[in-house]
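Before anything else, here is the set of structures, which you'll find just below.
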Structure P
Amino acid sequence: MGVFIAVVASRKLIFRIGGVGFLLELADVVEVVDQITEDLDPSRSIIGQGIVSALEFRQTWIPAIDPTLKLDIFSAIKLKDKVAVVLHSSEGNWALLVDQVEDLSAAENFQPCEVPFLLKVAAMGFYSQIKLLQNEPMIVFEPERYYGSAAALV
């Protein structure tokens, strides 16, 4: 079991929203669901909290968050065509809606990168780290900034 945890902890999930690359700790991921059309209920949205729909996942409705609302990124992908990355938090599972999931990559493939001042100002607390993957900047996705009790504090 200890070896499995070490492997998971050293891997990152790479996804895109509006052409922007993001990376996420694999340890935060429950499952990636790429066919969500039939499992969405947009009438269960709470736009003020970034919840654009509810997603039926394993016979339970979970909140579906669209990070484009907070990041001010345009995505041409319709809600029903998004990919759901199901994450776990202290308050239960929730779905992060992304344009596409690209790959898994080892942590050592990413180089640290200082966030430029203007990006720090523009990010308004929705991310604090950028890493480079083959010279492409990737935003480190911090789930607690988007959903749960910690998100209310941001």
Structure Q
Amino acid sequence: MGHYIGQTESMFDGVNYNYKTSAEVREAMTTKVNDLQGNISNREERILKIREEYSIDAERLATLVMRFKENKSNMQSYEHQDGPIVPAGVIANIIQERSMIDSERKQIRKLELVLRNLRDEEFYKHPRTGELCTRQALHYLDDDELEYLGF
């Protein structure tokens, strides 16, 4: 017999999993940067293999991509007098891989910016004495950020 739970948010009211220290965030972000760089390397290797398989040099690739974008069709093959026929799906794949590489590079730039500016300690004013003190910095991450960083 199954059970239905209507208000799952109230079950976890006392659980504070969204707060992470700078060291935890730094480690997760460094791991994410390394993963993204690995993804970029894999994508570039796939593009290189495709280009070698179809004998596509830089000039020919530029021409094929322009033709592909002009026709806006992924059902057509492209011929070139100096090489084999290249299916449109191959060109679409190269375009998609390049798009993903650009996206991953933007993510890396953003993560590196945050890493450079991440502080281990933060200043605060003591509530009773008014003295300026330091404490360990805690960072609130929403559920999407936690998932993205692998927490």
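Output the label of whichever structure in P, Q has the greatest value of mean projected area of the Cα convex hull in nm².
Q
When relative contact order in percent (Cα under 8 Å, 6 or more apart) is calculated for each of the structures P, Q, which structure yields the highest value?
By relative contact order in percent (Cα under 8 Å, 6 or more apart), the leading structure of P, Q is Q.
Please state which of the structures P, Q yields -3500 when helix-only ellipticity at 222 nm (-39500 (n - 2.57) for each DSSP H run of 4 or more, over all residues; to 500) is computed from it.
P
Throughout, read-outs are computed from the coordinates displayed, never taken from laboratory work. Values in this document were obtained by computation on a predicted structure and should not be read as measured data.
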